[in-house]
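Quick heads-up: structures coming right below.
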Structure 1
């Protein structure tokens, strides 16, 4: 514990100058060239989301080290969502009113405190605190940064802005377990070094936020429940349902599938565990790049279909005790997740009114993060009774049924729209 604190003190001393200068204006913010600010927003989103997944390959070791049940591990994972959702609802409309910079700096500070809490964790209480701080940080920043990317895209290309947003989001989520798994397996201080790296990267993000123009709307901020403009409610419900399911799959992969993989392979290799989770998110990224520019409706329908196939293989992998099938399920489900997320985010951003963009996007993130955090608690509760392998199989079977129903619902809605326009 003393060694951990010494390492952390040295890191904080080295970063002091970065934090002292983070509020100095960036010269490029005074020019018309929005490219530096655009890429600064993408970098900040990447780093913030990378930090939220650093603990993923370590959950199995935390469970052994602190004597935690599968239910407690899923609660540690899901408490992040409990902190994230309220902050999303507050910060989305707030950044529309007071400007992006004033909202983002507190988010970066909270994320840094979360990383340091993980680095010093010696009980489940510290793990819960770290996840709460991360949830607050991402809740404040997610909708704000997504809206900023849309506003700062140099050519006003909203589709490209949403592609970069999803690539930064999923790229960060994929990098987290990969980097942490490699460092934990092969580098010293496995429970400290990944989080100190995150804190250092966040220092760079704090400096780049000064590049943002402080865009704000004329409307006054007020706390309000999630609301969607009437003109886009039907599209929002379709995209929201599809992405709720996509992120439910992602939540189970990030929280319990590392243990699932260890039980299938009978080998505790954190680099392999982290790489397996990164495979799913890497395939999500690849799917988004290869399908960029396609119609959002077709992306989401194809994405849910691939999710169904991935869930089927996930259930079969447990029955056959096959790590190969498990990796194939990760790749297919990841591709489906990427297409669903890109299609949904593109559609929501296209339809959102300019003066409520961050608000609407924050509401969309609420839906997907509820999918990310709530179902996994049920799986964790079931795992306490039946064990991880059968619980993940039951989850896969139930969600597969919902995906099939969603595909049929999307097809019926498409036919109705065609009849109305013909």
Structure 2
């Protein structure tokens, strides 16, 4: 009995309807396809798998299966992948002989797409199975009441959102000069320190530029001092020690941007390095992998957002990215100041309408964090972060953080109630 027939027999024996629904016809050979089609049609009509007696009456003879469903499934998938690669080999070989790289790339992409379909394990599960899984998560959280997702680099935001979960898109939005890149790098450092592997793609900086910022935060030294070669002996010791420590941590890979990257760059890096979490600085500069070359910039941004979301779903990994707020965000802040004096309302009126480029950013992101300058008189030394969208709630949660570099400090600043007097001799510019 072939592996395909044995797989179906094992599924019928176990009554594993969900496993059968997750099978693709491409997994089966031409000789096995009639049995697959019969069982598939039976399940569609009656909502259950056929009995062995019904299978036999329709001309299919199946001997007992002596291995578990998962074992047969692995064998069938491996066979299908081998056949897929073998079928593409002649075309690839011909393209390589003629040095037709465009044809070779097309063959490889078609093969990768087919292999991805074969590896897909999507399946429908029952309501009872879903709810049982929910309660298993509940018991785990109850026993370990800490953040479970990937950190956003900030305990207030982590508490409000629960952190980033698999397939989440976490978007950080700010006007130019507000520190999007710095805070995204800070979040990646916190995730890496927690033991997660990271890929960091910057569309605006080289590997060395973003690495210098990362090193400054990791060593507790102003990255500009590293750039200018002006560090004290103590600072040099700190920096060299930090460099040495990175040899033993989880993998961390930087990809510098050259303004010509596409979503395919992220996908290739994910396939090569298999990171736990991905960061994309200035994702609005990415080119779409697919789409019409005649698209305007708005349509291109929308396509990029769709592709990033599809990639996160396929990888089952969170992707953090930074985008810009539109000019209306600055106007809103200025208007609030004119109406209310020196200080704008905390986390004032930022909303999804202030996201620059495309409405798809708000639709596809699970969590969106807005960044503004700090409340007066700390506009230059603090930043206010506000949850503009939360997967599990937390909408409107806001906090201030330090935005200091000598040494680096991005800690949350305790909110001081209006009218509270500061201790004598305390400079409000250095209140932490």
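What follows draws every value from the coordinates through simple rules; no lab data is involved. Since the structure is predicted, the reported quantities are computational estimates derived from the model, not experimental observations. Cβ atoms are built from the backbone, for glycine too; each structure is taken alone.
Brief remarks follow.
- semi-axes √(5λ) of the Cα gyration tensor in Å derived as 31, 30, 17 - corresponding label from 1, 2: 1
- Per relative contact order in percent (Cα under 8 Å, 6 or more apart), the highest-valued of structures 1, 2: 1
- Origin of the derived value -28000 (helix-only ellipticity at 222 nm (-39500 (n - 2.57) for each DSSP H run of 4 or more, over all residues; to 500); candidates 1, 2): 1
- Here the criterion is distance in nm of label points 7 Å out along Cα→Cβ at positions 249 and 393, and among 1, 2 the highest value is seen for 2.
- For the set 1, 2, ranking by volume of the Cα convex hull per residue in Å³, for residues 185-408 alone places 1 highest.
- Among candidates 1, 2, the computation of semi-axes √(5λ) of the Cα gyration tensor in Å, for residues 49-176 alone that gave 30, 16, 11 used structure 1.
- Test item: distance in nm of label points 7 Å out along Cα→Cβ at positions 201 and 233 calculated as 4.1, pick one of 1, 2: 1
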